[in-house]
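What follows is a group of structures, each given as structure tokens.
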Structure I
Amino acid sequence: MIEIPSRFDFYLTSVADWPASFFLDLALAAHAPLVALPQRLHVTANLRRPRPDGLRDRLEADELHAMEDAVTQAVDRLGGRYVGRITWQGRSDAVFYVPATLDDLGPIEAAAADYDVSLRLEPDPEWRFYREFLLPSPYQHQTMLNRQILAALDEHGDDGTAARQVDHSFLSRTPTPLEQLGAALEKLGFEIDTIVRGDDGTFALGAHRLESPAAPRMDELCAELFQLLPQGVRYDGWGCGPVSQS
């Protein structure tokens with residue numbers, strides 16, 4: 001099986017009206033499914049001290065991570081791969097993909113030590129659970145990118161509460177939906193750039209407005225922008241320069 005370096009990240013959403021934290025290996029998205037790992041294994045632990053909203057209390061992080069690391073090592077020895085975790089409703093559900101030959105879950109259960117866990121093994125040769133449930137939606141993926149941009153700004157001493165020009169980019173195969181979007185954005189106070197066509201034939205629209213990007217503002221703004229997107233238009237992200245803290 002090919003070696004695929006892991007690239008883990010997380011996003012927050014809701015599942016059945018409960019807050020849910022998704023932590024997953026995004027590097028696998030370009031390779032899934034891995035034909036050598038056609039079974040999906042869930043190792044679900046009941047949280048010992050869940051928060052009122054059902055998410056993990058930070059004081060439980062160390063012991064939960066220690067258990068999950070031990071389980072992951074046991075799965076690795078059996079030829080499987082850890083792909084992610086969902087935390088919600090007072091449970092932490094670690095997800096693995098494993099070989100078809102795996103049927104003895106004893107070593108994995110033993111690795112969980114004294115944590116209250118349940119194990120579930122199911123066929124999933126197409127990795128549908130990973131591709132259709134774990135992977136973030138375009139908006140959820142953008143919130144992950146937002147966090148990275150804000151972290152980079154913070155490293156440059158940025159005052160996130162200071163207003164500055166924030167530039168947004170939108171892409172489409174045809175100019176008409178971008179013209180429709182531009183008209184909608186102008187009503188919201190955005191200044192609109194001329195639509196340009198790239199070397200690959202894709203049309204791009206730029207828009208900018210004064211914003212204070214401190215969290216959670218950009219997540220909220222991106223949610224508004226995604227609601228505005230006409231069919232066939234893709235949001236291509238935002239950017240801005242840092243403003244030094246006084």
Structure II
Amino acid sequence: MQIALDPHEVQRQVELAFSLEAIIPKEGCTSRYEDVGPKQRFEYFLFSALNAGRYFCELAERITKAQGQPRVFYDLAYAAMMDSQRTRGGKIVNYGLLEAMFPVVVARYALPGGRERATELVADVLKATSKEDVHCLSEMRRVVYTRSDKEFKRSFPFHEEGGNVFEHYQYHRGIAHEVSRLFVEELMCGMPLATLIYETIRGSDGALAERVERGFATARRRSKLPCGALADHTAVALFLMIADDPKRQVIE
């Protein structure tokens with residue numbers, strides 16, 4: 001399989017997905033009309049979306065150079081998270097978003113069949129990662145948890161078990177709190193929630209915001225994940241929609 005990507009186009013697709021997710025109103029989530037809390041301001045999400053884009057450009061460059069999945073790429077996720085606060089204050093708000101989006105972009109553009117079934121292939125991406133990826137992902141979690149207001153996160157036992165990210169998740173879900181366990185199980189099992197939201201957006205009528213809210217509401221009824229985590233899966237769905245037809249007008 002010959003892979004020739006336009007890295008700046010991949011960056012544009014991801015930035016659009018991140019930005020649209022933050023802008024579009026969804027119950028229980030920050031949007032351009034409402035902040036759900038003083039530490040979850042709309043500006044934080046928008047700045048984070050734009051600050052992260054360059055690392056997806058570099059991811060696309062690595063995919064092209066490797067002609068497939070790069071040996072390591074979670075170092076880019078870590079860098080994107082740490083850079084997300086550039087030129088803004090406030091807390092890190094995109095940890096889960098980056099944890100979900102990086103393997104999806106790899107699946108979409110680096111694996112055979114990724115254009116048709118990217119979410120299904122995420123588990124294959126996770127299994128092909130390296131011990132170095134495990135270290136970078138663990139460091140992402142350590143940074144976010146040690147800065148948390150919640151005592152159970154600050155006291156979480158950080159670990160780097162597993163020779164790849166899939167094995168790491170297998171261990172992590174056995175000791176993690178419920179939200180984290182449910183989140184990683186989504187990634188390990190083909191991201192059914194992101195797929196549901198994507199199919200709802202693509203298969204229903206109305207303005208984009210209406211279709212996104214419909215998909216988000218459907219996912220809420222199917223899952224115990226909190227709204228913020230479902231927003232991460234919504235961003236994945238938006239990325240896949242944009243990547244399907246990059247020239248299509250998503251906003252009339």
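Since every read-out is calculated from the coordinates, none of them should be taken as a lab result. Quantities reported herein were computed from a predicted structural model and do not represent experimental measurements. Cβ atoms are built from the backbone, for glycine too; each structure is taken alone.
Things worth noting here:
- Label whose coordinates, when mean count of other Cβ atoms within 10 Å over residues 8-15 is calculated, return 14.4 (choices I, II): I
- Among I, II, structure where Kirkwood radius over Cα pairs in Å, for residues 24-127 alone as derived comes to 14.7: II
- For distance in nm of label points 7 Å out along Cα→Cβ at positions 48 and 152 computed as 2.1, the structure of I, II it came from: II
- Value 12.2, 37, calculated as Rg and Dmax of the Cα atoms in Å, for residues 160-199 alone, assigned to which of I, II: I
- helix-only ellipticity at 222 nm (-39500 (n - 2.57) for each DSSP H run of 4 or more, over all residues; to 500) from the coordinates reads -20000; which among I, II: II
- Each of the structures I, II was assessed by Cα Rg over 2.2 N^0.38 Å; the largest value belongs to I.
- Value 1.00, calculated as FRET efficiency 1/(1 + (r/R0)^6) of positions 32 and 72 (r between Cβ atoms, R0 = 41 Å, to 0.05), assigned to which of I, II: I
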